[in-house]
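Pasting the structures in now, so scroll down.
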Structure I
Amino acid sequence: MATDTRRAAPHSTGPPNSERRPRRRPLTHLGLIAFGLVMLYPLLWMVSSSLKPTEDIFREPGLIPSTLTLSNYTDGWTALEYPFHHYIFNSLVVVAGAVIGNLLACSMAAYAFARLEFRGKNLFFAVMLMTIMLPVHVVIVPQYILFSELDWINTFYPIIVPKLLATDAFFVFLMVQFIRGLPRDLDEAARIDGCGHARIFLRIILPLCTPALATTAIFTFIWTWNDFFTQLVFLVDPDMYTVPIALRTFADATEQTSWGPLFAMSTIALGPIFGFFLAGQRYLVRGIATTGIK
């Protein structure tokens, strides 16, 4: 008599897969929150100090001021030769020119490297990448001589015009990698419909590069807004000063530093950065999500 040697599959007595996942530990979240507060402490201290009288800033290092005052904001706004909104406007002009220049020039250069075929393409791309390793202090003297010959010193041209020439190799490389991830079938379909490189770039590539363009715009805004060295070199007249240079004038090595107004205006100067970053944050997240597009 034949016997059935088949064995019944053992029944799983453990919890389902959804229940086997490791639970989120409250201690991990508390640790992350504590680490975030440590990172934010200098910012919180600056905001708190902007609401204290100047004589209490270093005498009471805590975050909660014993005496609240808004005089630092009113005094700092008119403490310099021009009202502080004058320097904010100058910074906005410089930042707008830099953002527009990088978006136009870097996107066109990236399309050329990613989609076009021309002699010396790999060599030019390698040279472009090598410029990332050059610190600004190496090229600042030749740039100053060149812009001085063009009579551009004490104007916004030395800060804006180079952006129109795709001199920020980091953003060119960023967009090249993004465009290379886009299917070439889109280009071929558009070419069959009679589109040239200009229409393919404007109607196909640019709309799909929105996450990369948003990343370029955000980082260009932040880096240009916070740029102190370049603007200090090329901007001489106080009428042309931007926010970083204006904040530096609050601190004097030979006289007493106005710490209260300095912290107050520094707090105001952070507003455009946070606003621009929050406005483009969703595009940054989308860029991470669509990096591996097929």
Structure II
Amino acid sequence: MLPTTATLYSSNYERMSGNCTRLLATQLISTLTPPITNTSYILDNACGPGIVSEQIKLLHPDARILATDIAPGMIDEVKHVITKNGWSNMSTAILDIRDLRILEDGKFSHVIMNLGMPVPGDPTSGPKIVQEMFRVLKIGGVAVISTWADRVWLSAFRNAALAIRPNEIPDSFMTLAPELLRASWIVQQLEEGGFGTNVEVRSCVTYTTAASLEELTGNMMLAKEMFFSRFTDEEIERAEPILREELAKLRTFERFEGGVRIGMKAWTGVGTKKGDEEEVSA
């Protein structure tokens, strides 16, 4: 998200996402090699409201964390969580993931960025972001990046918008080019960002969930400005029941005991800074 947009939605982030980013963050942290310990120093890069940091602190309360984001509203959310939970060894900074120049080289054992790439409006930002992550990692450190492999719910918003305004191209703020959804794309960013061949990619499954379809629709409508920016209030009101029907039609929509959910896939890219990245085998 851009800074102003991220700040606008910071307080509703988890409701809008239906915990899908938290489920993904849990997977990122649980599969790290080397694992996080209480002596690790972690950069939570593009931290949003601090979901990755929360998961780390649950497992390793003494781990040292720097949480950074370009949106002041997100940093305010993280500061609130730090105070609420009484966390020590944690600080924050407002930083652009493309430019971490105030951070020293070789400082962190782990750099984690959950769904922060590419920067909206800057499709070539990937290598710049990874270069900075690589630079601030110490030798033996690991960078973990997650990106979407699909976001099937976008089609529900598109169809709802077209049902109200059939002759107008729907908002596409959240749309990603097809190549950005491929595993090969995240590999390329890590390779070009400095990690060379010390890269691997894994697939992950996550879900956006709610207690009911009505609640799920209401949560997603918190982001209505992203999809219905030119609509009148009356048109947005008409769009909500249509969106509800479209969400129920999605191929990954399912009901389960206790609620409903929409399945989504993501990629996890892992780069290890071994110090041999410049070596070339004959």
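Readers should treat all values here as calculations from the given coordinates under stated rules, not as data from a laboratory. On a predicted model such as this, the values are computed, not experimentally measured, just so you know. Cβ atoms are built from the backbone, for glycine too; each structure is taken alone.
Observations, loosely collected:
- Which entry (I, II) yields the derived value 0.95 for FRET efficiency 1/(1 + (r/R0)^6) of positions 36 and 188 (r between Cβ atoms, R0 = 41 Å, to 0.05): II
- When distance in nm of label points 7 Å out along Cα→Cβ at positions 116 and 148 is calculated for each of structures I, II, structure I gives the greatest result.
- Among I, II, which structure scores highest (criterion: distance in nm of label points 7 Å out along Cα→Cβ at positions 100 and 220): II
- If relative contact order in percent (Cα under 8 Å, 6 or more apart) is computed and equals 28, the structure in I, II: I
- Identity of the structure behind 13.2 (criterion: mean count of other Cβ atoms within 10 Å over residues 84-91, calculated), options I, II: II
- Structures compared: I, II; top value of Rg/Rh (Cα atoms, Kirkwood Rh), i.e. the largest, recorded for I.
- At a computed -11000 (helix-only ellipticity at 222 nm (-39500 (n - 2.57) for each DSSP H run of 4 or more, over all residues; to 500)), which of I, II: II
- Origin of the derived value 15.8 (mean count of other Cβ atoms within 10 Å over residues 52-59; candidates I, II): I
- When distance in nm of label points 7 Å out along Cα→Cβ at positions 132 and 212 is calculated for each of I, II, the greatest value falls to II.
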